Structure I
Amino acid sequence: MPRFVPPFEWTDEALRLRQFTFEFWFENRRPPNLHDAHEALGMDRRTIQVAYQLLELGKNCTVDQRTQNFNLLKAPPFASFPTLYPMFTDDEFHSFAGCAHEVFGMSNSPQVRDVVLRCESCCECCFEPITLELRNFEIISASPVEPVIHVTETPWDWLQTDMISMCDTTNFALDGNHAERYERMMGRRGVLFTIAQAKEHIRFVAETRLWDYHWPPMTGAMGGDTMLERFTSLGMDVSGFTP
């Protein structure tokens, strides 16, 4: 996924595939494959592949383009592999959220409005269980404490190839001491979000994604300068990402 993609418009095929992907994932609790997309949309293999390539350029999904069947790895807020963020509804597994931020983004999706989502996660450094209950972008309960979100990859390095490393380095920690311990374990520095700061950081996505059929490609929204300015405006200490 090249980082500096000029603005572009979605094709009708990309819009239809994106809408289908999210609706399918919420309804079936798994990602669609090419056959699912063909059956629902009537597109042939090549058309689906090109549409996914556009969606990846616009930072809407990650597909494994090394595979002939374009395996769908991520379509935020979802991940198709077992992240540290399994989400449950009515005590039944629903799907994996892509990262700690996406736990909150998922709770504001129109398909689950007024539904209680439970995330059974853990602290990144010690694996102490962390359980959150959310509804409509709000935390209902947090056990044993309301965690922080710790990011250990500078936004200058986000999306160099795809969004997987950005999500992989965004995790819950019980508190700042646990986050600092994780930094020593990984040999990395990082920054901390409170839950309130994290919600404001992703609000522009959570209130647009899935709500607006035509929401545009995110080609200019994730640059290093843009993200650091955003973090600073939220009152965060960004010294972990600056010389």
Structure II
Amino acid sequence: MNPLLNYKTFGDPENKSAIILLHGLLGSMENWRSQAQKLSDHYFVITPDLRNHGQSPHLSGMRYKDMAGDILALAKHLGLKQFDLLGHSMGGKVAMYLALHHPETVNKLIIVDIAPKSYPLWHLTVFRALLGLPIDEITSRKQANDLLAEAIESPAERAFLLKNMQTSDAGGYEWRCNLPEITRTYLNIANFNPAADAVFDKPCIFIKGALSHYIDADADYDCILPLFPQARIHTQDGAGHLPHVETPAPFFEMISEFLSLAAE
């Protein structure tokens, strides 16, 4: 059995429904801290670091079956037989896989800016840039940012990626995430292949950032509905691939409404 994921909880577990929030590729549980704090007024909220991310164990493989198993093991550890589940990007695929193959454990499902399909290898440039950084020679985060800027133009994207740097015992820097393993298994992360007969027929919403190209609200409906018959797609105005970060207030209002409606 694999070691337990690193996680943080918000709110009182007594007499409250539980919800698990899953981050995306090269993210961590910290990506959900603000939303988790707000949700904790009404829910017992769990934010794990997925395997090979954040402070979670460095393990071989990034199959969705294995990552979903990590979440089930965490739920068992916390005494949760059922829970609501929210996942963004790669975490959304973990959430979809878990809901499709273990529907008895999931009450309501929220998927943020990802569809149940395989994607092009859009992150290859990112991996090349990160692996190309002389991480053991870098002396400051500014130096790392300047070097990364040669390949990655967006300051916001660089800041997000460099959250994976941490100081080493030797006084320099090292990667917090298991970057070599994530890179090695990237094809598995980009793909998505649930069982042919898998269906999650419970309340479900897909949240698309209006400025994002990860979900095509028309074309992707054909791949969403056979797997998630109760799904609807909500487009978040003004948001790209990170609607929970870019438009936090309307995002929280929307998921709160969905969770309340679904609970009635």
Structure III
Amino acid sequence: MVEVLFLGTAGARYVVAKQFRASGGLILRQEKGCLLIDPGPGTLVQLAKQKISPEKIKTIILTHKHLDHSADLNIIVDALTEGGFKKRGRLFIPEEALTEGILLSYLKPYLQEIILLQEKNFYQTEFLDFWTTCKLRHSAETYGLIFLLPQEKRLGLISDTAYFEGLKEEFSNCHYLIINLVRFEPKKEVLHLSVEEVKNLLYHIRPELTILTHFGMTMLRANPFQVAKKLSEELDLKVLAAYDGMKISLT
């Protein structure tokens, strides 16, 4: 069993800045430990609220450099390594984010390993293996992630991206999907998915379960729970809207 814990569901600058939703990223958890994805602002606080010790985090995956995904990276690295006294943890990070100094240089030796993310590569962690998709269409280097779960199930994470035709093929074999859905309606210069674009993806992929997260202001105004309910009814699929602190088990 793998448990998904949403430490935060905020997306885009305004929702993060005002903390209308928490911005702590998400956790994949098994008995062997925790994998943390995108430690945005407030991740350390959200971990404390969930009574999760940072030392239990075995792996951190940073999808891209933007602050709503990376702001708490340094404090999490310091916490999980106990100030560098315990060399532990692996960080998977795009080269662009690493070279721009998202991780402070003095913290790098604290980690057991730093691995660069590249497109269509396979990676191993202590308990969950994953691979990357092609490069997504965003203003920073980022890739989709597909995790191999027990019983040969696959969990896909569609991080921040504009819609493009190849997207549905990249995630076509996923049983579960987590989708960053920032926009209610598309906006040409904004490189984020909108509801109709997600609807098109789900129509073709038809996963067993889809969870929407990382909401911007237009999505909050539209009510993510109502959006998920409407998508479920129109597509005859199970679609949920995440909320801060939501836990769901994938078996």
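Worth pointing out:
- Top of I, II, III by mean count of other Cβ atoms within 10 Å over residues 85-92, largest first: II
- Parent structure of the calculated result 2.1, given that distance in nm of label points 7 Å out along Cα→Cβ at positions 37 and 53 is the read-out and I, II, III the choices: II
- Identity of the structure behind 12.4, 42 (criterion: Rg and Dmax of the Cα atoms in Å, for residues 117-172 alone, calculated), options I, II, III: II
We did not get these values from a lab; they are worked out from the coordinates using the rules stated. Just so you know, these numbers come straight off a predicted model, no measurement behind them. Cβ atoms are built from the backbone, for glycine too; each structure is taken alone.
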